[in-house]
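Each value in this text was obtained by applying a stated rule to the coordinates, not by laboratory testing. Since the structure is predicted, the reported quantities are computational estimates derived from the model, not experimental observations. Cβ atoms are built from the backbone, for glycine too; each structure is taken alone.
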Structure 1
Amino acid sequence: MSVKLRLARVGKTKQPHYRVVAADTKKARNGEFLEIVGTYRPLENPSGFAVDNAKVMQWLNQGALPTERVRKLLEISGLWSEFMATKTPKKK
């Protein structure tokens, strides 16, 4: 089973809110997911993005791949660079 960190849309018409979820790639966008790891609120000024850093790092270390938008949000929050720092090969 391959897992992705992606956005699942919630909220009313023209008032989107998103959950950042870990989901099987074969499931629908708003379908079944494994775990909620955060939220994204694009209409706030500035945009609201909150994730549980420990859960996100756990899923990334287990091999979950983020979608382009989630990766961009992780880069903005600084979590992506923290993850990449743990993945750099160690010099001998």
Structure 2
Amino acid sequence: MKAEIKKSITNRLRRIEGQVRGLQKMVGDEQYCVDIITQSSAVRSALSAVEDLMLENHLTEHVIHQMKQGQEVKAIGEIISIFKKAKKK
């Protein structure tokens, strides 16, 4: 994994962890539903950003390597699998 992507993902996941703890507290404190939903949406967006970084890393590192090693079918299969998962969101 590229060092800068790993660092960015790690930082984002720490922030998400804090957001989820905040959500738990909001629910425990019985805060306003719309506020909880808004915060939940922010967590979902943050996780999506993590997925985007992971995809960038995979395409620029692993897929390129697979292509150079003659593993085009494997690379294409993984790309299609990721695309299908993204479509289900």
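Miscellaneous remarks
- Computed 3.6 for mean projected area of the Cα convex hull in nm², for residues 30-69 alone - originating structure among 1, 2: 1
- Structure responsible for -8500, with helix-only ellipticity at 222 nm (-39500 (n - 2.57) for each DSSP H run of 4 or more, over all residues; to 500) calculated and labels 1, 2 on offer: 1
- Per relative contact order in percent (Cα under 8 Å, 6 or more apart), the highest-valued of structures 1, 2: 2
- Read-out distance in nm of label points 7 Å out along Cα→Cβ at positions 62 and 78, computed value 0.4, structure in 1, 2: 2
- Entry that produces 84 once volume of the Cα convex hull per residue in Å³ is calculated, selected from 1, 2: 2
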